[in-house]
Structure P
Amino acid sequence: MNVILPIFQFLKSKQDAGLQAVLVTLVAVTGASTRNPGAHMAVAEDGSFAGSFSGGCVETAVVAEAIEVMKLGRPREVRFGAGSEYLDIRLPCGGGIDLLFNPLLDASFAENVLKLALNRRPLSLALDSAHAGVSCIPADGEGALSKEGSVVHVTHAPEPKLKILGHGASVLSLAKLTKAYGLRYEVFSPDKDIVEQIHGNGGAATLLKTPAAMDQFEADRWTACIFYFHDHDWEAALMKQALQSDAYYIGAMGSMKTHQNRLKFLSEIGTDPNDVNKMVAPIGLIPSSRDPETLALSTLAQVVDGYHKLYGV
């Protein structure tokens, strides 16, 4: 998954420290590659970097190339792998990648990218391969790369965000796994202990006091809503609210029999049948997951898979 926040947080921190930096972008792939066009690396003049394009095959060469670009102050496009002038650098997949190196002369660039990304706005980067110019603007599209003359346009959709609603050990397992994977999440639970544990680990959590819809519940089209309630009286109103939102994924725990009872309850409270059809139940890619850790892994895999299918990254 092309999560850009760590890349641009790295760039901003290095520029804030007074160091030069280069944004490196994968602009084309020949044959197989571990990353898709639009992926980034960031390199600072002290040799540190964030991101990767392979399993360690080209990163050292990318850093060396980026430092040379900093010295010259001009962008450069370089091929690694098949067809490259670097005969000693080969990708294990046998393919080739074209990388665009852009020196960052504008200190506000990374900050502008972060502002849009943190506010969950699609954004488009304009990266000039002939001149030392980069820019970032809000975008209408998402997840695409195109070229116009010497300028490469890279559009990024917001990363998936998980809203985890429920109680029990599965909530904590999914929160822990989601954090380790590098995605943001928010927990909603009637269990005070769960809320306190999430807060203690630096996460966002809200204590549910009644099984009712929430005024503060918001889910954009890059949000996944996961229902892990054992007491299904807690889920109906919140589930109806989630089904009426733009969330790209809504999944619920429980057996097929449990889900049939859920559908009946949702119908009784006036949920639109077309909305109900959006729901994934039983949840997860691994059938009949029972222990919390496997259920969390099964759920996160399905959430990420759904995002990839929709947005192609």
Structure Q
Amino acid sequence: MDRFIIIDGNAILHRAYHALPPLTNKDGKITNAVYGFSAIVLKVISDFKPQYLAVTFDRPAPTFRKKLYKEYQAKRPEMEDNLSSQIEMIHDLVKALGIPIYELDGYEADDLIGTISRTIDGKVEKIIVTGDRDIFQLVNKDTKVLMPTKGLSEGKLFGVTEVKEKMGVSPNEITYLKALTGDSSDNYPGVSGIGPKTATFLIENYKTIDGIYNAIKTQKFSVKIPDKVVERLAEGHQDCMMSLKLATIVTDAPIKFDLNKAKLPQNGEKFARVFQEFGFESLSRRASGKVIQPAPKPKIETKPKENQLGLF
């Protein structure tokens, strides 16, 4: 089966920015995030040898989640100027490489990843490159997640088994877990007083959010739920259902996806030329000839510490 890499652009751009020193190009513009992003693209191509690759990005416009809950992601800090200044540059670079970009007002990159992934289920093997655990809900027999585990130096591939080991629930139960426990990074509440251990117990025994609340409504419990937990669930019902909507990745966003447009070139000459134009000499040398080749750790002219440069 052919392989398709989907990169969560914003998540990986943030990772690269915080992992690498503030490199600059000949014009004095900060380019560390663009360089790190580019190095990761080369690394995943080298390691996983995909036939297809696409990138998704968030848009600055409010999403449907923000409209549903105005405090959604309200505690996230503003993007630093040195990072935001690289957004347009990374778009230009990805387009120059011939890699399709997907972004849409009102939706997060996750939703576009979910839509693309489900559109081509069964057609290709998919690997989603991200640092966002919300994406775990998309994992299935055809879909895995490659996630940095320590800056950019290490990464782990998550399939169904690995997600269950990490989260305590299966991929298709991730949204139930988040509906019950909330999410501090995205700033939505879940059910007050319900932690991961209790949430996992409820999901294991009642399978879905509807299953939990139907048991409470009918007072038919297959397994005893402590009275205090029942009380918290009843009081937090509205927050739970709202959190479920916020946690669930959309898989039918109104985008048109053409897998053929994501097909990678057979050699790296185009990549080498683009990296040369952006002043990434070491990446250009790595990309020369065939893209799919063993990739050494990138060398950066400013000689930062080597442990900052390992990419997966």
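Just so you know, all these numbers are worked out from the coordinates, no wet-lab data involved. Note that this is a predicted model, so its numbers are computed, not measured. Cβ atoms are built from the backbone, for glycine too; each structure is taken alone.
Here distance in nm of label points 7 Å out along Cα→Cβ at positions 18 and 218 has been calculated and equals 3.9, so which of P, Q was it run on?
Corresponding structure: P.
Identify the structure, out of P, Q, from whose coordinates distance in nm of label points 7 Å out along Cα→Cβ at positions 130 and 194 was calculated to give 5.7.
This value belongs to structure P.
Given that distance in nm of label points 7 Å out along Cα→Cβ at positions 170 and 202, derived from a single structure, equals 2.0, which label among P, Q identifies that structure?
Working through the options, I get structure Q.
Among P, Q, considering only FRET efficiency 1/(1 + (r/R0)^6) of positions 74 and 98 (r between Cβ atoms, R0 = 35 Å, to 0.05), which has the greatest calculated value?
Comparing P, Q, the top value of FRET efficiency 1/(1 + (r/R0)^6) of positions 74 and 98 (r between Cβ atoms, R0 = 35 Å, to 0.05) belongs to P.
With mean projected area of the Cα convex hull in nm² derived from the coordinates and found to be 17.8, which of P, Q does the value describe?
For mean projected area of the Cα convex hull in nm², the value 17.8 is produced by structure P.
Starting from the value -12000: which structure in P, Q was helix-only ellipticity at 222 nm (-39500 (n - 2.57) for each DSSP H run of 4 or more, over all residues; to 500) calculated from?
Only one of P, Q returns -12000 for helix-only ellipticity at 222 nm (-39500 (n - 2.57) for each DSSP H run of 4 or more, over all residues; to 500), namely Q.
Out of P, Q, which structure matches 23 when relative contact order in percent (Cα under 8 Å, 6 or more apart) is calculated?
Derived from Q, not from the others.
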